[in-house]
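Quick heads-up: structures coming right below.
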Structure 1
Amino acid sequence: MKAKLTLSIDKKLLEEAKLEAGRRHTSLSGLIENYLEFLVTPYVYCFKCGERLDSRRAKQCPKCEYLVCSKCQTCKCSLSEESAVVANQMRRVYEELRGGRLK
C-alpha cells in the first residue's frame, strides 16, 4: 500500500533530480522510497567476503570501530593501509547519506 508524501526542496535541485531520474529510467518516487528504505534498514558489505551486513545489528570492532563481518569475522584491521584509506572514504560517503555516524 502506497502513501502520498509532500516534500519541499530547492527548486533547482528538484529539476536536476528529475533529469537524473530520467537518465536512470526511474521515478523520483522510486528514488526517494529506496533512500528511505536504506535509511530505515541500513546495510554495508564486508570488504573481504562481500557479505551484506545490517549496520544496526553487526558488532563493532573495539579497535578500528568498523563493523565485524558475521561470516568471516573481518573488520578494517585486516586491510592494508591503502585499502583502509579507501574504506575510510567510503565510510564518509555512507555516513553523509545516512545523516550521521555509523550505528
Structure 2
Amino acid sequence: MTVLIAVLVVGAGSLLFRAAPLLGARHLPDPLTNAAGLAGLAVIATMSTRAVLHHEDVGVPAAPVVAAVSIAAGLLLAFRGRSVPVAVAAGLATYLVLATALPSPL
C-alpha cells in the first residue's frame, strides 16, 4: 500500500509540475522541470533497490549481488534515455546470464 501511495504522490506531483506552465503565464525554472521529470525514475530506482536487498534465490549464488548488477544495468540504460522495455529487457538478460554462468550451490 505504501508503494502505491508513493507512486500516486509522485505521479500527481509530476503532473502538477508539467501542468503549471499551462495554467500560469510564467514557466517553471529549468532545474525544477528537470527534477520533476526524474522523480518517476527515482521512485522506480528506489523500489528496485528495496527488492534487490530482499532478493533470495537459493539456486543462484550471491543472488542479491547478481540482482544488484542486473538492476544497475537496466538503470544505466534508463538514465541514458533508453525506453523502459529496453531497460527492463537488459536487466532481465543480465540476471539470466549471470545466474546461468555462476555455478549452482549444492
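Computed from the coordinates by the stated procedures, all read-outs in this text should not be read as laboratory data. Nothing here was measured: the structure is a model prediction, and the numbers come from that model. Cβ atoms are built from the backbone, for glycine too; each structure is taken alone.
1, 2: which one has helix-only ellipticity at 222 nm (-39500 (n - 2.57) for each DSSP H run of 4 or more, over all residues; to 500), as calculated, at -26500? Before the final figure, lay out each step's value.
Details: 1: -14000; 2: -26500.
Computing helix-only ellipticity at 222 nm (-39500 (n - 2.57) for each DSSP H run of 4 or more, over all residues; to 500) on every structure in 1, 2 gives -26500 only for 2.
To test your reading of the models, identify which of 1, 2 gives 66, 29, 19 for Cα extents along the principal axes in Å when calculated.
On the way: 1: 44, 32, 24; 2: 66, 29, 19.
The correct label is 2.
Among the shown structures 1, 2, from which was the value 2.7 of distance in nm of label points 7 Å out along Cα→Cβ at positions 16 and 48 calculated? Working shown, then result.
Values: 1: 4.0; 2: 2.7.
Derived from 2, not from the others.
Quick check: 22 is what I get for relative contact order in percent (Cα under 8 Å, 6 or more apart), calculated from one of 1, 2. Which structure matches?
Numbers: 1: 14; 2: 22.
This value belongs to structure 2.
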